Structure 1
Amino acid sequence: MWWNFIGRSQQDITQARLDWMNGSRFGEVKGYDGAPLPAPELPPVPLKPRGRTR
């Protein structure tokens with residue numbers, strides 16, 4: 001998980017961020033009149049899994 005994006009890989013998180021920034025894949029927040037909040041830049045290092053396995 002990073003910001004509000006959940007994925008199984010760094011690529012999943014990167015794609016979710018791109019989709020958010022492009023306004024695709026995610027719905028609008030009802031009752032919020034402002035512009036969509038921009039997602040922060042991804043860190044310049046690989047994201048580390050939380051270590052929990054099933």
Structure 2
Amino acid sequence: MKQGMKQGMKQGMKQGLEQGQQEERIRNARGMKAKGIPVEVISEITGLTSEEITAL
């Protein structure tokens with residue numbers, strides 16, 4: 001049971017970290033978009049799709 005709890009906590013921490021990284025990519029993309037940087041360049045830098053960037 002302890003092993004399951006430990007694994008669950010580890011999984012939760014991993015998901016939280018991934019979510020935080022995604023939020024940072026979005027925040028950066030918004031800033032770049034506001035500066036007029038082309039969507040293709042933003043996509044290369046952030047790893048977001050052009051559709052995700054266009055929707056910001």
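Nothing in this text is a laboratory measurement; each read-out follows from the coordinates by a stated rule. Model, not experiment: these values are computed from the prediction. Cβ atoms are built from the backbone, for glycine too; each structure is taken alone.
Compare mean count of other Cβ atoms within 10 Å over residues 14-21 across structures 1, 2 and report the one with the greatest value. List each step's numbers first, then the result.
Values: 1: 15.4; 2: 10.1.
Largest value of mean count of other Cβ atoms within 10 Å over residues 14-21: 1.
From 1, 2, which structure was helix-only ellipticity at 222 nm (-39500 (n - 2.57) for each DSSP H run of 4 or more, over all residues; to 500) = -27000 calculated on? Write down the numbers at each step before the final one.
Numbers: 1: -7500; 2: -27000.
Source structure for this number: 2.
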